[in-house]
Structure P
Amino acid sequence: MCSARGCLVATADRLACHRNTIVNRLSAFENYTGPDLQKPHDAALALIAVGR
């Protein structure tokens, strides 16, 4: 998602899946881990945590 600059459609195209798949996976990640990925600070912390 970073290389697509936050664009869900571009991310979905790059991963060869539907936009809703990306939305659902991000939602599941947020529910499991807690950060709100719409907030830049939380998104940056999540990226650091997963090592990207």
Structure Q
Amino acid sequence: MIVYIDVSYSRRQKAEGRRQKAEGRRQKAEGRRQKAEGRRQKAEGRREEIYR
């Protein structure tokens, strides 16, 4: 007996995997951006202390 597996199912899963991968990359970029922002603020704080 041949059980026909819905092709669109595997295609859907593949698309879902690609979406999650893209989402992960986006979050990683967001984290890097926040880290850089924090470093910048820290440097700015130090600069203000020196001027005072």
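Structures P, Q were shown, and helix-only ellipticity at 222 nm (-39500 (n - 2.57) for each DSSP H run of 4 or more, over all residues; to 500) at -32000 was computed from Q. Given a value of 11.3 for Kirkwood radius over Cα pairs in Å, point me to the structure among P, Q it was derived from. Label of the originating structure: P.
No lab work stands behind these numbers, since they all come straight from the coordinates. Every value quoted in this text rests on a predicted model; they were computed, and no experiment measured them.
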